Structure formats: structure tokens, C-alpha cells
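What follows draws every value from the coordinates through simple rules; no lab data is involved. Because the structure is predicted, anything quoted here is derived from the model rather than measured.
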Structure P
Amino acid sequence: MRTLRIRGIARREYIRSIEWYDAQQPGLGSSFSRAVEVTIDELLNGPERWPEIRLGVRQAPVPDWPFTILYRIHPRTIGVIAVFHTSRDPQEWMDRL
């Protein structure tokens, strides 16, 4: 099985999202974090499951949350490019490629 590698910017936006949800309602950030972790576990077990949307980049939606995980499949790793709110401009993550 491949290992997970999360880019620094993706990790920071993920942590900021957890903090934002917790500020809205205590415990909501933990719920969001669990949903992201479940999605990451699923993509580690079957990364080809989600469609390629651009230049080898795949998109795994986080169920019940307005987020998607954008990633690339490498021979030994899964590289997470973004944990991205779907209302944001996609150009933001495309600029990371």
C-alpha cells in the first residue's frame, strides 16, 4: 500500500478549516476531521476509485462536507495537493501544480 504525503499548504488549509469549524461550534472541527480521515483512508485503499480531473490530479469528495481532497497517485505515495472548499476558485489549487 502507498503512503500518504500531504503538502504543507494542504496541511495548513486543512488545519485552518478544522479551527474555523470549531470556532463556529465546539466539536464541529472534530467531525470534519473524522470525515476527512475516512476519505483519506478510502483513497489510500483504492486511489483509482475517483476520477482524474486534470493532469493526473484526482478528486475525492468529503461526504457531507463542502470539501474535496485533490491528490496525485505516485508509485509509492499518494500526494495530497489540497483539502479544498468547493466554493473556492479552482485556480487556487491549479496554481500548485
Structure Q
Amino acid sequence: MSHTVAQMAAEFVNGNRKLSHPSVEIRYPLGSGTEYLLHGNRICRKGDAGNALHFDWCGWYTPTTANHMNAILRAAGKDIRVSYSQARKAGVTQFLA
């Protein structure tokens, strides 16, 4: 069964490891925190220590990428949102939240 983007983002933030989605893979590399991959691109990494989220547009400034990033930000309780067009225009490739 496929789950929503919001459910996958919550899975990533909380580390429940139970959901699946056709375009998302959540990986738990040993000692590297947790990785959120969208169509094979690591768009977010959460380290083992602390709750810092490391985002990367991976060159894909699209509504889909922004939707997944914003879902992760909401699930983490962050009070910020991203815009793919603003990030592309400003040349932002990576950011921390």
C-alpha cells in the first residue's frame, strides 16, 4: 500500500520504518543518520545527533521536490516553507533547517 507524502515525511522524522511509497525511499545507513530519497536523489538527511535537517535540491527545482521538503519541515515542527522557484532564482542548492 502506498502512503501519502505527509505520512512518509512523518516516517522519516520519527523513524518508524513501516511505510512505503513508489517514489520515496527512506534509508538508515549505519552511523549516518537517516536519508530521504525522492526518485533516487537524497533530498534530506537527518543526522544521528540532534534534529538538524540537511536539505539538497539535487538540481531538481520542482513542485514535487518542494512538496516533499515542505512535508518534512511540517513533520519536524519547523516554521519555514520552501519555494522551488525562489530557491532556483536565488541559486540555493542546499540548506539546513
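If relative contact order in percent (Cα under 8 Å, 6 or more apart) computes to 24, which of P, Q did it come from? So the calculation was done on Q. Out of P, Q, which structure matches -12500 when helix-only ellipticity at 222 nm (-39500 (n - 2.57) for each DSSP H run of 4 or more, over all residues; to 500) is calculated? That value comes from structure P.
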